[in-house]
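Pasting the structures here.
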Structure P
């Protein structure tokens, strides 16, 4: 295994489990695009046959879906294991959409559900966003989007069986494939049926979720299309899914996470006018190096040529990433987002005194924090110490590379007074 250089970082693909390597080697002598098709007709026919349904609802998803599957075929360079997993996950999204639309037809009263003051964690990836959402989810007054309900939203979860639903184990076996195929991912991100996931997993049901689909394959042309795409319809479908999920399992406050919401704050506010944004800030150079390591490892789980086409550059290229963050500063300075609806915190404070940092967030938004909620979050921190997980090791690159990245991020670090690590 040789090191690969990307954006000045030396990244070493992890050794594959022997069984994964054998599967992929068998694929090298097969017509895997014929054996595991990713074309529109095959996917749509399979989803309709499995569910017995044919109504996908409104049509806004079809163009991004068409561009996505073409990009997967032309850009992603998937190996056999990659094609198998990606087809499976695309079918989950299609089947979920069919079932959601059928449920709404049978129960139009779901539309009357209200989503009140959702707390949305945004920010640069690898800056403590997952840690924060996991702690917030431990507060029983909150409702997080868990992997299992994002994968299998229908029938809508019920309060009485929310913790024992058999779909939890089914979803865990599927999402744990990420760990089984690429075991080093466990030190980078938690993939499990019962833990919170990112909003992009339900936005995939409208096929407008670049971060999710970049994890399924290197979809460069799809990314280029999505960079120009208005996300209003995607956010409206996002709300449609949340309404369904809370219909029989009420959530006092949704606590949600998606770093890409940072690019669409004004659009999010169209759908959720009372949204509360939380933006953790961490040394962006360190976060960038960690992100490159994670992105490469995710792609290595599906392709023999990770970083082949430049997908995920909006997260892993320092200049591109910094320009995104600078654009958000401009948005905030324009007053598009009311100051009361955006709370900033430093990663250093979040990990140094987690409860005090979270209490400050609650005060900022004028959201009551119950004693039971405070105790539950404190207990989570005792039960899930951060040093219990394997350490994610990554290479920040040469001093020259770090210096260039530091310069790119200068405005962002200066604006929010983010210390270098």
Structure Q
């Protein structure tokens, strides 16, 4: 929710959360809100974004259901950067909009859409690099905005590939296009606050953490630059978001073992602990867990009553070796949240769905909703057959831990 017209100031009220003491904003009638508080409230501290596609109703209005869509890791390898240059109108420019056009209808139709921004932006004009240290053109931010994304997680093992400068550059461009972000930060205050969105009358807080940064140390004078996975901190941040007014808390977490469909022990143990955590009134501290990093689709599972997407797979990738073609496949979770009966101020998942997605090498390279395209009569039969095969393979991974019996549905549009 955007900041109100009247001026506000923050007075830190101390609350004991998760075994530690955390500052919970309290508002007075004068002064200006600092950046971290404004981000918590979705205001100017996040570049005046903070709004989903559903306008926030008046406080007295009843809550409504809303849909939340998430997509996997965006990793522009050099071949993808070259494709964006070929798609641009002018030499020296980069246009990623055509690459994402195939999934734009799905993303833009959701009330809230979350991306995972895996890599940093390089300096204008490059050089732009691939594995092991990525740097992409900043025009990617414009394409993400065009596609309809409302927020992006930014904590990953590649966040510091271009150092702190690359981290800051990335957040500046996300701010420029008006996309809230969480997971990396330019100040200690920014690091404390979630991305806050609104939909259906609910405030939705997004948190983001990563298992590490590929051995690149956090800046010595900026230990808050990237959020690292720590169970106690995650739960404390979730509770602080609730205290700050969030009705729904969504956790984006960069974890797991690359190229492995099954969740590893860290994923299973952390998912169990986080979903078991409850508030004093017995309600979950975290409402949804969305995983990234593994390159390949991983299972969905309802754990302690909370949906966990262990790993979506990469949304934008271009793997060529035969043993890594699965890295071009991903799932797209879509959850419908509705006001929780008997629990005023809380929303819960009323419907769980998934679609499938494919980075089609083409030519030209394009990201496609495979489950949508598999039945598109306007496509050649060979393409429909290819997309149907991808859809079936992703479905096998998604359903491999019994999500179908727990109520997960396969959507085709």
Structure R
């Protein structure tokens, strides 16, 4: 029995899209050993990538989960965080974890998290071959893997007016239309959110109902609450009266986001700053957080304040600081190099200023990708998307290793 015969492909993927193997390593020695194993098995050596656990997690919900994945967790300082990542990956296929801790407790914890095996580095191709053989013949608990959860990417502005909502809506559109994934865009600002305007749709009352009573949220509720924007993109947003304060139940936001992650490949969440501060549990269900700022002195101050707050929460989400509307050249704009030097983190992607195309898209109620797909700002947004989910790769329907496996089964 092959791994593909007894595992589900997860949300949004067919079994014939899946690769038989992928490896994510952190050093050249392990990379060479894994490439030797791939060559002997007839698998593509290109599927052995550098980056370890973080690189593997970036592909969640974006590429089909491989049938077998070898993941190096030795560069992850927090074992608990690594175990959570293994659990997410293991929902889509067999996982063999590699690490540097040589003790029984670590082995048991890694196995309990969902890995089929745990090997201590350095590892040889023979040891990897034996572990792969064991993983292929083992029967998972319950006979079938659970459906893997998608990723949740939060977007928040360091201060008002920096374009966080615009970035959130365009990331959701890109994931749905250019990466062809099933995406839900969520606007958690019930009073002043603009996500629905960005797609020229009417907001619904569903989001408020979900926040007030999260136990009601199931597949039927989601079907009724979201507004479809094309074949793969759904939007969940509200527009509540200013004199009517919605009640947000305890753990409502993480509960809703986890439900959506079970249903969609990716969830893009537009988070108002006040909610981030008032309801820190919002961070619990996020795999990534994009902090958007302009290159102003207030933007620098507030970016550092938010970064300190996020560090104190210690939720484990990957944080990226993005500078928006770069290049306006007006008074008060700090040079990117100076901003980066004073930032209590690292300044990542810079989105260029392109006021005409953004204004055109806003007036049309359409994402930038429909109005100006070849604009400079759109190229920058695609770069940010790559930072978040990795390069888009054209997947072959069948590798040589899979052909050999099929021929072997036919001959027997």
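Nothing in this text is a laboratory measurement; each read-out follows from the coordinates by a stated rule. Only a predicted model underlies this, so the values are computations on that prediction, with no experimental measurement involved. Cβ atoms are built from the backbone, for glycine too; each structure is taken alone.
Assuming -7000 is helix-only ellipticity at 222 nm (-39500 (n - 2.57) for each DSSP H run of 4 or more, over all residues; to 500) as calculated from a single structure, say which of P, Q, R it is.
Q
Computing semi-axes √(5λ) of the Cα gyration tensor in Å gives 32, 25, 20 for which of P, Q, R?
This figure was derived from Q.
Supply the structure label, taken from P, Q, R, corresponding to FRET efficiency 1/(1 + (r/R0)^6) of positions 164 and 236 (r between Cβ atoms, R0 = 25 Å, to 0.05) with the calculated value 0.50.
Attributed to the structure labelled Q.
Using the calculated result 26, 18, 9 for semi-axes √(5λ) of the Cα gyration tensor in Å, for residues 156-227 alone, pick out the matching structure from P, Q, R.
P
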